[in-house]
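Each structure below is given as C-alpha cells.
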Structure P
Amino acid sequence: MGTRKKAARREVERIADLTIVPDNIIPDGLRAAVRKLKSPLVRQLVAFTRKDWSPLAASFLEVLQAQPWRRRPNSATVVG
C-alpha cells in the first residue's frame, strides 16, 4: 500500500465521527469502509473577485470550466 493510502487510512481510523467527502478522493483500499448517501449532495461552484483576475486565477478558472463535469443527479440534495 502506498504512503498516501496509508496516510488516508490512518486519518480515517483517527476520525470518530461521520465525514462527508467527494467519492473521487477515496483511495481504492478504503472503498469497502465507505457508505454512499441515498441522495447525493451537490454544491454549485462559483468564483468572484473585487478586482481583475490574476493570470494564475484566470488560468485556474479556465481549467475548471474545461472539466467534463457530471450532470447533477435528479435525486441530489443541493447544499450551500
Structure Q
Amino acid sequence: MIEDQFSRQTQELDTRKTSLLEEREELDLLRKDLKKKKEEVETAMNTISSERDILNQMQSTTDMEITVLNNEKYRMKEECRT
C-alpha cells in the first residue's frame, strides 16, 4: 500500500515535472517572440523617424522654393510696372 502510494506520487510528480517543462518551453518561445516583435517595432520606429526627417527636409526645401518663386514673381511684377 505504501509502495502504491509512493508510486502514484512519483508518477504525479513526473507528470507535473513534464507539464512544468512544457510550460517553460512555451514561455521561452513567447519571450523570443516578444523580443523579435520588440526589435521589429524598434526598427519600424527608426524607419519612421528617418522618414520624418526626410519629409521635414523636403518641406524646408519646398518652403524655400516657394519663397524664391514669390520673390521672383514680385520682382517680375515690379519690372512690368516700370
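Any read-out appearing in this document is the output of simple, stated calculations on the displayed coordinates, not a laboratory observation. Quantities reported herein were computed from a predicted structural model and do not represent experimental measurements. Cβ atoms are built from the backbone, for glycine too; each structure is taken alone.
Quick notes on this structure:
- Identity of the structure behind 2.2 (criterion: distance in nm of label points 7 Å out along Cα→Cβ at positions 24 and 56, calculated), options P, Q: P
- When mean projected area of the Cα convex hull in nm² is calculated for each of structures P, Q, structure P gives the greatest result.
- Given -37500 for helix-only ellipticity at 222 nm (-39500 (n - 2.57) for each DSSP H run of 4 or more, over all residues; to 500), calculated: source structure among P, Q: Q
- Label whose coordinates, when distance in nm of label points 7 Å out along Cα→Cβ at positions 8 and 32 is calculated, return 1.6 (choices P, Q): P
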